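Engineer: Structures incoming, each one as structure tokens.
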Structure 1
Amino acid sequence: MKTIWITGASSGLGAEISKQAQSKGYRIVKLARSFSTSKMENQNIISVHMDLLDENQVMKTVKYLSEQGLAPDVVINNAGIGIFKTAWDINQQEAEQIFRVNVLGMMALTGAVIPIMKEKQSGHIIQIGSQAGKLATAKASVYAASKHAVIGYSNAIRLELKPFGIAVSTVNPGPIATPFLKQADPSGSYENSIKKWLLDPTKVAERVVRLIETPKREVNLPWWMNVAAKAHAVAPHLFESIAGPFLTKK
């Protein structure tokens, strides 16, 4: 039975991934700062308090779980935050928080589990990136920068870990109908403006869980957003001239 670790598992996409992975018969370790304590929910699922902002706690949690026979076969780095403001409105504290969770916290956990996977000569790291990491939009400068970093980091460690039998997948979804949007934009204007394009979290989770048995380099959702990102890479000025209204919906 594979042991799956999922960060940001208390709500939203992380909770849905946990639910679907459990239904497939995996042993699930749910990791989240919002869990007040660590407890066994049943024989195959445990929720664990872990704050990605605290590197020492991350290291202690990895050590503790490994000693309990819960070393990960798959780590799904799902935890993330966003704040949708213009570059001149977002303050340094907010920018640092985004990078500490989305990038540095993810790196801390990933770096801590890699030696375990290297020793086993197997493992799988699944990164929840974002289409924002491929095609930035207005009022998401810092968030987009953090997701660019996630994709760049993932592309590098994929090369580093291949000789050890460790796979690295990146999932880049567009906006998902989860509480994340309300936290990133409390006004709700962005969510309302793109409501018809929002992804269903159950379907995104299904694609993520499918990767556990059939690893792929990258999954992009929806497909047409990935086409848009590729078009932007080829002809950025032309693309921005045509798609400007869509890129500034925030």
Structure 2
Amino acid sequence: MTAEPERWLFDLGNTRLKCARVQADGRPGPVIAFGNGQGDLLQGLAAQLPPSGLSACLASVAAPALTAGVLEVLQARFRVVSLARTQASLAGLQVAYAEPARLGVDRFLAMLGARTHGTGPWLVAGVGTALTIDAIAEDGRHLGGRIAPSPQLMRQALHRAAAQLPADGGLFDEFACDTPDALASGCEGAAVALIERSLVQATAALGATPGLLLHGGGIETLLPLLPQARRVDGLVLEGLAVWSGAQAGVVAAAR
């Protein structure tokens, strides 16, 4: 990584940390990912970061202890460290929640990131520990969204309740002929069905079919089942770049 004093972006989720340096055009550069076993993640992050930097922006939906550990590493390397928060409105996006702070920052930033791909309308689906779905009108109005277990979490929950059901494995089939395939088909099919219903309902509400953006670590098995979807890796980081740029503008204006 470069040792130049640049702005960096960090997206800390429940399963991994992703980071990227902000490029001259204001967008994230190449993404670097770490698994989030706490000790390994913090050691790897400390080893990979530049010796010093101008600023870092962190978005986190991870446990407080892990978030605090990452913040400590960042504060040792960067002059200014910001923790991203959901806002009622930013960059043309208007959040539907009456209490914006209750909207997960990852969903907020993914919607900001979606707007960098065009005005939309968009349906944004993130697949990680949870499956999140949000609809955005062309004018930036957030219609609201859904939260459900991801296919992986469904499998894990079934395995915990009935240990004879495998926690992973199997291939999707419309009518599976063995248990691993039936589990994969049911859990992946449930996610696809919820996304497809959301598309239908968003189309009715908006009067136009929104583009479908998929992001997150769990999208691989869903992509073949949703051929109309566009894969966008690093969508939260793209939104964090927008958030970071807005904060930098506020600081500059205050000087």
Structure 3
Amino acid sequence: MHVTIRVIGIGPGDPRQITLQAIEAMADVDAFLALDKGTSKGGLLDARRNILDRHAPQGYSLIEIGDPPRDRHPADYDAEVRRWHAARAEVIAGAIGEHVPEAGIAAFLVWGDPALYDSTLRIVDDLAARDDLEVAVEVIPGVTSASALTAAHRIVANRVGEPIHITTGRRLADTPPGAHTNQIVMLDADLAFRHTADADDHIWWGAYLGTADEILISGRVGDVTDEIVRARAEARERIGWIMDIYLIRKG
């Protein structure tokens, strides 16, 4: 079976931040595929529907695929992620066979940009390696959550001539010397900066960027850490999921 897979960056949540290229890429898609992460992440699926309602042709097809389970605390993190991606590829291949015609087009809507801490392109590589699929891949970039964060706070990500280090909460403590001047931190469920930052460092934090639920907090780490912890916990309890990001800068 031959199929084209489009990986479309849709920004961090605001339908107005969809590029013209992304809108054009939605026009002739046979099926939009979305991994269903369960009722607690239902708002993410609703946000995708909102974007499709606004920008995709009337009568579009959105296929929800049950997301295979994942061990969140594995002994071997990299091995578990590879296993999980392979399981995802298997269920996605089944959905493509059922819902996409020969030589048709399937698409994924990816939060932010497909190249920045997102696994969709790796899963697409797994699909392309299968014997039963011949896959052509198209990638449409999107507004990143990092860009949305700095815009929302009306700041530049670095001072003049300084580097910017992008990492995850899990790897924040491993930042090499010289790379910690300006750090953009993603996927940080534990707010790891509490253990790595100095009180005089400055933080710009944001959650649900570009949506009606957007929350922004900034200030000295020593002054605003408790506020961020409270706001994050309350929002996650109220909404059922959270996507947040922050920039931390040495004082």
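Laboratory data are not the source of any read-out in this text; all were calculated from the coordinates shown. Every value quoted in this text rests on a predicted model; they were computed, and no experiment measured them. Cβ atoms are built from the backbone, for glycine too; each structure is taken alone.
Engineer: Of the structures 1, 2, 3, report the one carrying the highest value of Cα Rg over 2.2 N^0.38 Å, for residues 160-199 alone.
Structural biologist: Working: 1: 1.82; 2: 1.26; 3: 1.12.
Going through 1, 2, 3 one by one, Cα Rg over 2.2 N^0.38 Å, for residues 160-199 alone is largest in 1.
Engineer: helix-only ellipticity at 222 nm (-39500 (n - 2.57) for each DSSP H run of 4 or more, over all residues; to 500) computed as -14500: which structure among 1, 2, 3?
Structural biologist: 1
Engineer: With FRET efficiency 1/(1 + (r/R0)^6) of positions 48 and 176 (r between Cβ atoms, R0 = 41 Å, to 0.05) computed per structure, which member of 1, 2, 3 shows the largest figure? Don't skip to the end; give the middle numbers.
Structural biologist: On the way: 1: 0.95; 2: 0.45; 3: 0.65.
Comparing 1, 2, 3, the top value of FRET efficiency 1/(1 + (r/R0)^6) of positions 48 and 176 (r between Cβ atoms, R0 = 41 Å, to 0.05) belongs to 1.
Engineer: With mean count of other Cβ atoms within 10 Å over residues 72-79 coming out at 15.9, pick the structure among 1, 2, 3 it was computed from. Mind showing how you got there, number by number?
Structural biologist: Details: 1: 25.1; 2: 15.9; 3: 9.4.
Going label by label, the one that fits is 2.
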